[in-house]
Structure I
Amino acid sequence: MYTFIQLLKKIREESGLTQEQLAKVLGVSTILISMIEGGQKGASKSFVLRLANKLDVKPNSITPFIMIDEEMEANKLNGIEKSLVQLGEKLQVYLIKKKSKNLKQYVH
């Protein structure tokens, strides 16, 4: 499962946008996009809301991934947690492959 940082970068790359273009689409600075993707700053609630709005999804489609870290050990998960992770992975693929295309329409 991708961390939020990885998910944001994959969504941006799949949409074919640069950090500058994504920043304009979301109404934030390029520096903020760079800092979030670089792990130097966390995503605010406002940022997640803007991203969800432009992707045309509910914010809770994105928020489960804010707290995921790269150190998550699959072997320590119980059955229900593993099922949720698998569902989360499917949702991430959907966000990356399908919904990221919505962002391109906002670039002028």
Structure II
Amino acid sequence: MNKKLNNIKEFEYYTNFNLIGEHIIKNKKLKPENQTLNDMYYAWQEVGFYVHNLISNERAYEQSLSEYRSDKTRAVIRAREAESKIAELQRKIDKLQTKINVGL
């Protein structure tokens, strides 16, 4: 996906996540014994850790994919250069073989 679009979506997620978190934390401090708020607090944390892990994995995947692509491109370029050099050397060998056959 487009990096800029990903950044926008992540920004929206983190904004909403923080907004909800602020309300949960504020209410949890007001009513520390409320089991529902405690459950919401821990569920909110788990969601945050899970989404953060997903985002990190996606970034690592994209980085790896980018590196694999650049490695492939570099390997193709090196192979083309090697093939060109082989063709050049083969022409030189052929010229030298012709000179040997002619007796020069």
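To test your reading of the models, identify which of I, II gives 17.8 for mean count of other Cβ atoms within 10 Å over residues 22-29 when calculated.
I
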Quiz item: Upon calculation of helix-only ellipticity at 222 nm (-39500 (n - 2.57) for each DSSP H run of 4 or more, over all residues; to 500) from the atomic coordinates, which of the structures I, II produces -34500?
Solution: II
Exercise. Supply the structure label, taken from I, II, corresponding to log10 I(q)/I(0) by the Debye sum over Cα atoms at q = 0.26 Å⁻¹, for residues 6-61 alone with the calculated value -1.20.
Key: I
Quiz item: Among the shown structures I, II, from which was the value 1.59 of Rg/Rh (Cα atoms, Kirkwood Rh) calculated?
Solution: II
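No value in this document is a laboratory result; all are computed from the given coordinates. Remember, it's a predicted structure, so these values are computed and weren't measured experimentally. Cβ atoms are built from the backbone, for glycine too; each structure is taken alone.
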